[in-house]
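Read the figures in this text as sums done on the coordinates, not as results from a lab. The structure presented is a predicted model; accordingly, all values stated were derived computationally and were not measured.
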Structure 1
Amino acid sequence: MTGQAFMPRIRAMAAVLLAGALLAACGGGGGGGSNGGGPPPPVTPTPPANRYAIPAQRQLTTADVQRVIAQAVNEAQARSLAGTVAVVDRVGNVLAVFSMTGASATQLISNGPSGTAPRSLSDLTTFRNPTAGNFDFQGVPAPRALAAIAKAVTGAYLSSSGNAFSTRTASMIVQQTFPASPATGGLESGPLFGVQFSALPCSDLVTRYASGAAPGPGPRRSPLGLSADPGGFPLYKDGVVVGGVGVSFDADYTFDPNVLDTDSDAEEFIALAGAVGFEAPDAIRAERVTVDGTTLRYSDAARAGLLRDPASAPAFSGLPGALTAATGYYGQGGPPAVLAGVSYGAEASGVRQATPGEYANRDVFVLTDGAGANRYPPVAGTDGAAALTAAEVRVLVEEAFGVMTSARAQIRRPLDSRAEVTISIVDTNGAILAIVRSPDAPVFGIDVSLQKARTAMFFSGAFAAGDLLAANFNPTLALGTGTDPAVTGFVGQARAFFGQPTALTGATAFGARSIGNLARPFFPDGQIGAPNGPLSRPITQWSIFSTGLQSSLVYENVVQHVTFVLGATPDTPQQCTFLPNAGSTGRNRLPNGIQIFPGGVPIYRGGTLVGAIGVSGDGIDQDDMIAFLGTHRAGLRIGGIGNAPPAIRADQVVINGTRLRYVSCPFAPFLDSGEQNACQGK
């Protein structure tokens, strides 16, 4: 049983438990696998359509965007501050970037725990080598416009019609303890630990702008991943999330290390002023969500603390400053102009309802190219004779979708809502075999579900160590030649940790939860004074900007992207990491990086790894259950494929008396049945 699970505390009475509270129960261990045994049950019936409400199509107009900016700038003037405001729509299209007169061009990413000297964009060689205690992204300057865009994207991507999360919420759930505070040492890490390294500018999933940077199909990339710096909020119209606002006004791009106090953060007040009139419904804000007995935070700023009435904001045309182009995001091909957003769910957004010819279940949503084509329909694997077939992939997504449809949501309001997630399937080359999602799943889960699938696949494969040991420096930045020790060194750490010179060569099946166990700055997680896990930085070097292998893998991609925005280099490839290419795909196995919180498991054909499934968008135990049970049920339905054989799962590995985890499923998780230990014995 784990306190890391994304859930409320145990209710005192079973009646209350069944009414909506979820208690974590350890699952996935013991029992037989799902690779065969006995006749398969009848084909799982397709749930009727309309189990989910489809969000109304709403969009930000140009007048809306101008109003948000004017209100934010009005509050900034009252505080005698100059900075940058960005507005995006729900799928990440940048609709405006406004820089006030006198605003500086850059914002410094926070130093590490022992960092003292910021780095210089003029000297790229300092970026790979730690400088004065700063590792990975610690101490790196970033264009102020990119910080504001990342904050706006975070508010939009983490939110839905059932939950509203801000960048302050993100700060709370990604740190080394939960809740994060100097007084909470010894608690486990945040439930979405590592999510900041998603929707990265190098991801092969997220879309890029064509020339002109006009709104189009998403999800768009975020220049700095997701942000934990207070000052980013979602924007709503008629209870529907339509975008986000982000601001950059101070010198430090950071996070809140102490969520037990109440901050007076000027950036948060400025962003809050911008969001007035487009506020998230009170009933779904983060402070209505309880995780492991802790209430999440939405904002430390309140309207009563604003220095000016947002209604008094001047006309947009009279604001001090100007719209500012951001290379690769906004204002390309002509003078920058305020743009209208696209409506989520419309073909132009890149996310729409499936047609009957794609999926019989009308609750299924898919990613599209904006012109009608499903980007990721079920296809066969690319990795040889044992590859998953297109029919098997379809069954996997159908069964996982069915588990989701029956599951009680963790982070959505009202209580007893159905879970809403994105589901991704990959093969052992990392090729995407299918992606589906529910109508209102948060957008962040699209890229994250794919990261989780690839992470579970990669570390379960015989190729993991070899691929990592072959990781090269970024040739564009010319920071070194040959293999990159900042990545390759983690293989030696893992082998020393396991006491096995052949670790990471396919003998163990790792879930995304297992890799998360190994990627924490303490092992076991939260135990102060314990050594770091082998895929993590030690706590003296750790921050949300330097997590270990996760950040090292993508570091040079993101630095190249920042220098591209500044006009110094070409853009980063649409392929994160500099691992060797895999099989016939022409890409490496981790082209959108790795993820280090739960919700992904490998898929096997007998004892042979053939791919993985990743799930993201709800509580982490719900994500685990949907991935694990979906794979199990697919194996029962058609035979031949299933979860890893129990004997090789990571929960059979004990290190210094601590057992790794494989999956953890919620207790009494379903709305449609009284089943309790849903994953036990499977």
Structure 2
Amino acid sequence: MRFAIYLLLFIGLATRSLSAQTSGVSFEVPGYEDEMRTLERLHSLHAPAAFSSCTLWDTWLPMSTLWNSQEKRAQYRQVFLTRRIDEEGYVSMQQHRGMAHSEGWPFPAWQQSTGKGFHFSTRGDGWAVQMLGLQALTSTDGWNLQGAEIVSINDEHGLVLNIKEPEVTITTPAFRCGTIAAPFARLEWELQDFPSDGRAFLEWQLEGENDWGTRRSVPLRTPTAMQFENVPLYRQPTYAGLLTRYRIRIENASGSQIHLKSLITAIDTRHPITNTLFVRGCCDYFNWTLDTAFLKQNIQRIRTAMLYALKECQVREQKHVFVPWVGHDGRSGLARDADGHKKARIGLGVGNNYWDLLPFGGHDALATVYLYDALRSFIDLERAIAQHKEWEIAPDPSIETDQLVRLNEAIRSDFQIRFWNTETLRFNGWIDIENQPYDYGFTFVNLEAVHYGLASGEQTAEIFTWLDGDREIESDTSRGADIYHWRFAPRATTKRNIETYVWPWFNPEDIPWGDQVQDGGAVLGFSYFDLMARLKTLGPDDAWKRLREITAWYREVEAAGGYRAYYAQPGRGTLQGGGTAGGLGLDQEFMESVLVPQIMLYGFLGFEAHADGYKLNPKLPKDWPSLTISNIQFQGRSLTITARQDGTVTCEEK
């Protein structure tokens, strides 16, 4: 089967015209006016849509827009101040309503996991209605209701019950689901006129049981407004086997009213990267704006997010990100039996990041890259707070920045040893709970590791001899020049993968190599990390050569009438986007395409935004007389900065 919803479920972004006007960005390099205008148009095409309240993009879109858009500053200020963080410290993904953990990724859904969902209302669940055929219940047939009477079943409130007795029980019809596919029970409900001494519990039965003993019971919140509650049943020592029923039990609440919209078995679809991406995005916002009111309001949330990531993923002990959640241990959701027949391993292979079909997890290299980067930004922020008493933000005595610096150094050392594949001479994507490493030629893992400074010099050299075709890996599907077959970016992976996925992606072999973004396809935005890594290690001339190849490709795209028109021609590849699966990520939900032009600011100009000011480390190709970037909005000033080949730099401020 083939699900068009996978990889960054569509969010309804319309393709923008390639003739869109520039958004005040100006790049000037004498002699290369065509290339600079092309980059300006690329930026102006993607910048207007480069905003999302979804945490997944926090480390990419803010850095690409905060420097030249007051509108985006206002949007991200609001988002970062209101991003949901649960009582333990987990930062919500906030993609859209799904059929799994309410604060995680929308899928795998209960419909894809032998689970069960009882929905008395589908209000707000348009995605599940459209993509999964979700239908609302219209009766309580099969339910056992004791101590309450049915008022109605309606779209606004779901099942409405009046509580008539001191004890109420609401028991679901029987079902059958392995607890590994139901680590959480998820309710959406509210309780009206609920007394202060009232109590509520969720109970469950396993196959072969008939009683509802206290060992199968956990307390519930009693919300007075409609909200989700994700009940972590997997933490209960007796929760193992085949789940057959749920029961809600309510005590001391006569005269109250229950509004129950849904009760479902939920896969743990949280991602271990949301906390670190949120921290990085908040730090970027503050460094660009010096908005101390924002920092005062948000600093405890930022600290909570960072400390949760370190604790939950055992970073201090492991020196890397270890994902401890059910379904996230890095093992594939696909397997073959002794006769070679494929089977789904329901509950395994749950995604952990942008590449949501792949079971990153266990010992997670990509999550470690993001944590390493976020921790550096967090350390800088805490040091700035300590130095600026006038901000009136108290340091947290439990946070020792010198200790965190040492931890990050240890993370870098561990990364270089743990995740390095000594046979292919590149980084593995992850290592599962059974100590099995996974290497499909993850170009994004390797390039981001280089960009963020986790790779050693020797490792970086080996990575680029592979990417540039000077060293071929026999087991790879794509070698040599074919790694850049798509021109605008390297393939996301260079080795065919038909066995390692989340279980609903059951027949990856049905999709040709390169027609799936996560299997030989490519994403435009992440070419930024290729450019930055080349600039850092191979020098500006090499990065400029790669960038000119991208601008030449993009001019061809413009001449054809845009991405959709260009790739409509057979043989050029298939586009992903707007609910359609494909091999190339360029438009629609691929908002990170705006990253590519940022090589001019963060790369060749070497601009770094800090709370105490900006730093410059220009790296100009030898045939650039100079580089000028205008309209850099930094901490209340508008800057025009020119770096010249002779090493001089001038800055005009408005």
Structure 3
Amino acid sequence: MSLYALTIFVSAFLLFLLQLITAKQILPWFGGSAAVWATCLVFFQSVLLFGYAYADWSIRQLTAKRQTLLHVTLLVLSLLLLPIMPDVSWKPGGSEDPAWRIVQLLTVTIGLPYFLLSTTSPLIQAWFAQAYPDKSPYRLFALSNFASMLALLGYPLLIEPWLSTTTQAQTWSVIYIVFVALCGATAWHSWRSAHATVPAAQPATDENWEPPPTVSRQFLWMLLAAMGSLLLLAVTNHLSQDVAAIPLLWVLPLSIYLLTFILCFDGRGWYKRNLFLGLLAVVLCAMAWALIYPPLLTKLMVQIGLFLTGLFIACMFCHGELNRLRPAPRYLTRFYLMVSLGGAAGAILVGLITPLIMPGFYELGIGLALLAALGLYQMRHQKPIVMGISTAVLLFTSASAIYHISTSVNSTLAVKRNFYGVVRVYENKSPNPDQYRRMLTHGLVMQGDQYPAGRWRRTPITYYRPTSGLGRTLLALPPNARVGAIGLGAGTIAAFGRLGDVYRFYEINPAVIQIANQQFTYLADSAAKIEMVLGDARLSLEREPDQQFDVLVVDAFSSAAIPTHLITREALAVYLRDLKPGGVIAFNVNNLYLDLAPMVQQIAHAHNLKAASILEERKDFHSGSHWVLVSADPAWLALPTVDLPVSHSAAYRIQSRPEWRLWTDDFSNLLQVLK
């Protein structure tokens, strides 16, 4: 029995570790967007479905001998793909669909090993049920999810801070070889057990001989699994996109999702149906209210606490009902197949379909209403008062979802959603042209701002005011300057452009380029020549000829879901290649959650450069700014002493962090820079 448990444990641990390692490897290639993880999760859920389908097919159609030969052959073939390192030829050029590109990359790079790992839990549970018919195999499912959660929590805390991505991939590959040996031994043991055991007639009361599950029961399995998966991704999107893009915030929802599987399937009766049904009614209404009550939107800890608690209770209901409806062990592969089908359907709906059909993150509100409807269906045989409460919850969540969508649409001047998230333009209407204002946001992060109709139309504001570190730098440029900018936003810095200057913008999100040109006038009003490059800035800079910039603006760190590949030792080497001798690189390190200035200083010192910090505090309803200037020319670093009429603005001494490990393309750890 211990061999089965050990094989399942190692398999599940490697399964989730593979997800995290691979996502970390390809994250820089696709702009560091949080959507990379969502797309990876869609792939993982889909391959999990194929793995469960394979397990169901092989158990029902193949003899024990053929199962063993086929599975061992596939395991040996998968060793040819080690180590799990994606080829650099998969780096995008800028015009491809990033989601489809990621799916193709993952299929070629890790498809077979991941597929075989995903087959392990249902296949070995079926072998276990055949070898030990008097024992329940469902506790092995709880063990599998426990191992997955260990990998999920251990990666950011114990693995990522100490090992480079290359070392991670190599270590994983070694452990995978051990898994192949374990799985082969388990298959051989099961074959021998099946060959040695003569099937005997079993009594009709044996749970292995219950009638086959009906189509409607199988469909309900799928619906319950789909709702859990849908809410997992919807809550993750809401917390990381609309509330706060805190690094690795998706770890908490996924950990909760796995924890509920463990609690519901470990056989100890953690799921108390009446208790969780009452809690579900409460949290559904609370989450629906939080989506439409503006004062709660800015309460970070309240939002995180409420939606994570709500996700736990919702998943306990979905997975607890799954456990109540589970079939006899002889049908467990079909059960897991339908569960994985539901999980894949929920992930695909949120990860791939809703970005194409919905202009905003509305899937959470809709998901709450759908879960309320599913709960009402499950309560259809309860007392009238219970049915009445369930109906009221459904009506409230549905009304909240409709109100959330309608108010979002009515308050928005323009909105575009794609792989990189939701870009929205709000307007502050006023009869006074000088007070009419437009604001560009990505989630809740300000990306640009302008008074487009009055006397301040050509005045750069927010992080880019003339008194900011960047403003002082651009005002000090000689004539006919070349300025590069990583990140476009509303195009605000183009307001500094003069006749003869060239401002070249690198922007990965095509929606931002469209909105900057259509809803703001900074680009059109600029006297400088404006050039636009679509695609990841670093990949674009690496491919094109040297640009000889006087100033390169690195402005991609305003949220906490930062593209770490733009702030590494190797990234700075790329920037220096495109910089004139003595030029300056200006990093916008204004960030609520991350202390990036010490890391910029570290990578500057790694290239024998100096760094100076200019901090401008928030005042008079204007946002503050924090810029770090990196250059070999001390004249640029003396800019804080320029005599400009500004208060609360000064050079800021960067606190040295010698205990921090230098970020490279092979190593970065966001936890160490948390404020």
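For volume of the Cα convex hull per residue in Å³, for residues 377-480 alone, which structure out of 1, 2, 3 has the highest calculated value?
The maximum falls on structure 3.
Hey, log10 I(q)/I(0) by the Debye sum over Cα atoms at q = 0.13, 0.18, 0.21 Å⁻¹, for residues 465-616 alone derived from one of 1, 2, 3 reads -0.56, -1.16, -1.62; which structure?
That value comes from structure 3.
Quick check: 1.01 is what I get for Cα Rg over 2.2 N^0.38 Å, calculated from one of 1, 2, 3. Which structure matches?
2
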